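Next up, some structures in structure tokens.
Just so it is clear, none of the values below were taken in a lab; they were calculated from the coordinates. Just so we're clear, the structure is a prediction, and the values are computed from it rather than from any experiment. Cβ atoms are built from the backbone, for glycine too; each structure is taken alone.
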Structure I
Amino acid sequence: MMTYITIVDTPYGATYLTDPSEVIPAARVQIIRTRLDYLNAIKAGAVTKDGTRPPLLPGKVNSYFTFELLLRLLRCSASSIEEQFMIDKTFQKPGAKIPLSVLYDEYTRYCELNSRPYLPVKKFGKVLRDVFGLEKRQTSSPRGHVTCVFGVEVID
């Protein structure tokens, strides 16, 4: 099962929050979707085979955990940057439509922030269709025809 969490970078280390209304002063914040079993492993301290990482509870800052380490540990279910992007920055919504150019701009920005190469727009569109099963088609707009992706929205 997937859940949303907020990863928070503080001057004393990193932590994560499971309550979206909770606020901690932070240098960086990122909301991601992750698997509950990954959260439970971090809470138990069973993140590695040798169990050397200490447990980390929601809202408790630990200098051992960096922002980047928590992101890496909680994203390990995604096998590609495209899958990570779709998990972290989009959600399924029946009836929704978004211009492919808007979704692609968000994707390239996400790749740049994560220092990862991104696909050309044509290949990205094929991944959306073939891997994620999203419908893509031309729609009319006041400015002409626009290629839109259906059934998905971007998380702000």
Structure II
Amino acid sequence: MRVYSDDKDVQRVATHLPDPRDLILFVLKAHLLVETTLREIVQARCERTSALDAAQLSFWNLLHVAESLTSREDEAPSWVWKAARTLNATRNQLTHKLEPKGVKEKLQGLIAAAERRAWRSDIESDNSWEGRLSVAIGFLIGDLANIRDGVTHG
């Protein structure tokens, strides 16, 4: 089981994902990285990507279209859709509320889902909450990239 589909994905995450101790910036950048990968999933299955680009689909729309284009659990494990929804809800809370509450609790669910998906050795390198969040986002982006590239998870 691969975490990232290819070096391009690793490089993109390494370049754009900041230190998770700055939680607001981390969530915003993670959201953009996931949105980019969702867009790539949809584009990979479209005949006319220019029509898709013209639609200017939101994260929420892209998430549902990408999910609708995958049909089997081995192609797209269900945890990724729930985790992406959690990330989106967290991002919305951070950007629309002056004093957001329960952000870490929301993200804890995303971390737990990623940890259930992971090999134990993949998550033991950093036991801090921030480290575990960073690994969880890495798994989410990696699994989405594998969906984009048609790599099965069976």
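Assorted remarks:
- When distance in nm of label points 7 Å out along Cα→Cβ at positions 15 and 55 is computed across structures I, II, the figure 2.7 traces back to II.
- Comparison across structures I, II (criterion: distance in nm of label points 7 Å out along Cα→Cβ at positions 71 and 127) gives the highest value for II.
- In this comparison of I, II, the computed figure 24, 19, 14 for semi-axes √(5λ) of the Cα gyration tensor in Å is attributed to II.
- Structure responsible for 20, with relative contact order in percent (Cα under 8 Å, 6 or more apart) calculated and labels I, II on offer: I
- Taking distance in nm of label points 7 Å out along Cα→Cβ at positions 7 and 143 as the criterion, the largest value within structures I, II is that of I.
- Origin of the value 16.6, where mean count of other Cβ atoms within 10 Å over residues 31-38 was derived from one of I, II: I
- Computed -22500 for helix-only ellipticity at 222 nm (-39500 (n - 2.57) for each DSSP H run of 4 or more, over all residues; to 500) - originating structure among I, II: II
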